[in-house]
1. Quick check on the output: 1.3 is distance in nm of label points 7 Å out along Cα→Cβ at positions 30 and 46, derived from one of I, II. Which one produced it?
2. Any idea which of I, II comes out highest on relative contact order in percent (Cα under 8 Å, 6 or more apart)?
3. I, II: which one has FRET efficiency 1/(1 + (r/R0)^6) of positions 14 and 62 (r between Cβ atoms, R0 = 35 Å, to 0.05), as calculated, at 0.60?
4. Tell me which of I, II gives 7.4 when you compute mean projected area of the Cα convex hull in nm², for residues 54-173 alone.
5. Matching task: -5000 is the computed value of helix-only ellipticity at 222 nm (-39500 (n - 2.57) for each DSSP H run of 4 or more, over all residues; to 500). Pick the structure from I, II.
6. For which of the structures I, II does the calculation of mean count of other Cβ atoms within 10 Å over residues 22-29 return 27.1?
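Just so it is clear, none of the values below were taken in a lab; they were calculated from the coordinates. Values in this document were obtained by computation on a predicted structure and should not be read as measured data. Cβ atoms are built from the backbone, for glycine too; each structure is taken alone.
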Structure I
């Protein structure tokens with residue numbers, strides 16, 4: 001996991017209001033939800049979009065990733081906190097680079113097994129392996145609790161996210177990822193999975209602990 005802080009201009013008020021309407025009336029975000037916002041429409045009302053992208057690109061370039069962002073898919077996301085999860089089932093071959101665009105609302109990005117905890121504020125940028133259990137939780141908390149996200153409080157975080165291919169040597173080296181491949185074991189699998197001690201594991205959404213299977217129960 002790598003993190004930093006870059007100079008990301010605040011989104012214009014008109015765009016922020018558009019995002020809020022989208023979140024309130026179309027997405028209906030519940031505590032713990034992470035969903036996509038329409039990026040093409042946002043870009044037409046976002047004069048500083050290129051500055052935000054360039055700030056993230058300059059940061060990754062300084063880490064030795066060169067043009068990793070320019071060649072990667074980007075999306076605009078919104079979350080109202082996030083339950084503990086990993087993203088291997090959909091993005092097992094990628095690392096995420098997230099640039100947060102909202103102001104500090106007392107939330108942290110927490111990695112349950114490494115102990116890393118990143119306060120989220122405008123300009124926070126993070127790169128991490130999608131196999132690491134992570135959540136967006138209230139600052140000072142050690143678990144995800146729906147009660148920390150009351151309906152009358154703005155707990156929404158907006159962020160840009162890029163999918164960086166793990167097979168890119170620059171990405172794997174920056175994250176210090178080493179490979180221990182077992183082609184025979186992987187051959188019969190129909191989907192990407194996380195295994196630990198010889199068994200498939202999932203993540204408890206409240207604590208981030210590994211558990212056998214993928215049911216979400218601890």
Structure II
């Protein structure tokens with residue numbers, strides 16, 4: 001069914017049956033005290049607000065029949081999928097850099113099976129949700145994401161998660177390049193770095209790569225889509 005959204009820079013009408021929510025890296029690493037970003041000295045004070053915003057949004061999406069797809073960054077215990085000496089990833093990715101600088105943390109940050117790797121409890125995937133593991137900023141890089149979306153006939157992607165300016169924007173840009181229609185929930189995401197980093201991504205999305213919407217407006221539209229017609 002068509003869903004009218006009060007998006008920026010202009011309203012969109014999308015097919016609800018062809019729309020999925022992409023939940024980017026809502027893991028303890030990025031959203032919890034003593035997680036990766038916190039240990040790296042990044043301000044995560046806004047993470048609780050994002051979690052509180054996303055819980056009802058994801059419930060509304062599931063209630064409207066939208067697939068909820070979780071992206072989850074994780075490395076093997078031996079870090080073999082983090083990138084070898086010819087890859088820039090170990091030189092820039094925060095977990096790999098911090099574990100190299102602080103050997104006592106080796107094997108603890110974004111490693112599969114660890115607390116740091118887990119999705120935060122308040123947003124744990126529900127039966128029927130999809131979880132896609134990734135080892136790079138973009139959820140499309142060497143993953144099954146594109147194939148899983150195409151198999152479900154998905155054309156529109158609603159993005160939420162952490163960090164706005166890193167994994168969220170990287171995945172959103174790749175979605176645009178792969179001919180998906182990206183929509184960023186502005187208060188359903190948090191940046192790594194100063195607030196200006198979040199604002200820059202919002203500007204980039206509205207100007208070049210997609211559309212934005214507030215969580216309350218999206219939830220209202222989803223709830224209206226479920227209301228009985230008279």
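1. Details: I: 2.7; II: 1.3.
That value comes from structure II.
2. Values: I: 24; II: 27.
Across I, II, relative contact order in percent (Cα under 8 Å, 6 or more apart) peaks for II.
3. Values: I: 0.60; II: 1.00.
Computing FRET efficiency 1/(1 + (r/R0)^6) of positions 14 and 62 (r between Cβ atoms, R0 = 35 Å, to 0.05) on every structure in I, II gives 0.60 only for I.
4. Working: I: 7.4; II: 8.2.
Label of the originating structure: I.
5. Values: I: -5000; II: -9000.
Considering all the candidates, the number was obtained from I.
6. Details: I: 14.0; II: 27.1.
Here the read-out was taken from II.
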